[in-house]
Structure P
Amino acid sequence: MSQHSKEWLTQTLRQMLVIRTFEETADKLTLRGKVPGGMHNSSGQEAVAVGSMSALAADDVIATTHRSHHHTLAKGFTAKEVMAELFTKATGCSRGRGGSMHLGDFHRGHFGGNGIVGAGVGIGMGAALGIKQLGTRKFQWVLSAMAE
């Protein structure tokens, strides 16, 4: 028997479905050549993103990999702003400068993704050191390509 309420389980499933729908839509648009620079699909990893993000507080920080749509959405970014980022729009979460692989917003605790396998570990270590030096109790989560 689950220790979680029916409401929490329903919300978690809904979040996973939003992420899957986002990935399928973005994939179709990419295959049609509509997404500048392409993208790395993260379909099938919805549960990992939603599960791990549900263990974090809203002000906890994360560092991700080149496959970061699902973590970004699970952290609370809207599908509209993530899709805008894929289309390099100023309304995107990185103001249109990041594209698919570089989603993030430092002020919202998302230290971004990047195209170098394992580089999120170094970014996460720097974030953890900064958090320690500031004396805050934020949790820092590194989502490495090795775990994908």
Structure Q
Amino acid sequence: MRAANAQSAPVPATAWQASLPAALAQAQATQRPVLAVFSGSDWCRPCMMLQQEVFDQAEFLAFAQDRLVLARFDFPRNHKNQLPAAQTKLNEQAAAQLNAGGEFPLVVLLSPEGKVLARSSYRAGGPSAYEAYLQPFLAKK
């Protein structure tokens, strides 16, 4: 556990955006693609697995730090987990643009200009498998 805590240092630098326009603005400023994640954190088992196995891992956060702008759009169903109305609206706006089909989990990689580069879902294998999947798209930028 100590090793995981020691590797958690990159977390602030890889903070998740909660607004697609803000994420795209950061992407344009840094010339990094956006990794937009659509999840149902309290009802979608594959969403929870993806979060725990990949996105919560220090290894992934370290990988993303200088390569990606991270954005998360959550759609919880349980009343106790409901988001503030303003955040729900931002999430719905992002979904209208990128996830009209309502797929969960959905991970969309966007160019800094907002062009969809790739779409994915849950992938087994933890951070290293997800990094290997993303690497070819990052090399093209």
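Hey, helix-only ellipticity at 222 nm (-39500 (n - 2.57) for each DSSP H run of 4 or more, over all residues; to 500) derived from one of P, Q reads -14000; which structure?
Structure of origin is P.
Can you spot which of P, Q the value 61 was calculated from, given it is percent of Cα pairs over 11 Å apart, for residues 72-119 alone? Matching structure: P.
Assuming 21, 19, 15 is semi-axes √(5λ) of the Cα gyration tensor in Å as calculated from a single structure, say which of P, Q it is. So the calculation was done on Q.
Looking across P, Q, the calculation of relative contact order in percent (Cα under 8 Å, 6 or more apart) that yields 33 traces back to Q. Here distance in nm of label points 7 Å out along Cα→Cβ at positions 64 and 104 has been calculated and equals 1.9, so which of P, Q was it run on? Comparing all candidates, it corresponds to Q.
Values quoted throughout were computed directly from the atomic coordinates according to the rules given, and no laboratory measurement underlies them. Predicted model only: the values in this text are computed from it and were never measured. Cβ atoms are built from the backbone, for glycine too; each structure is taken alone.
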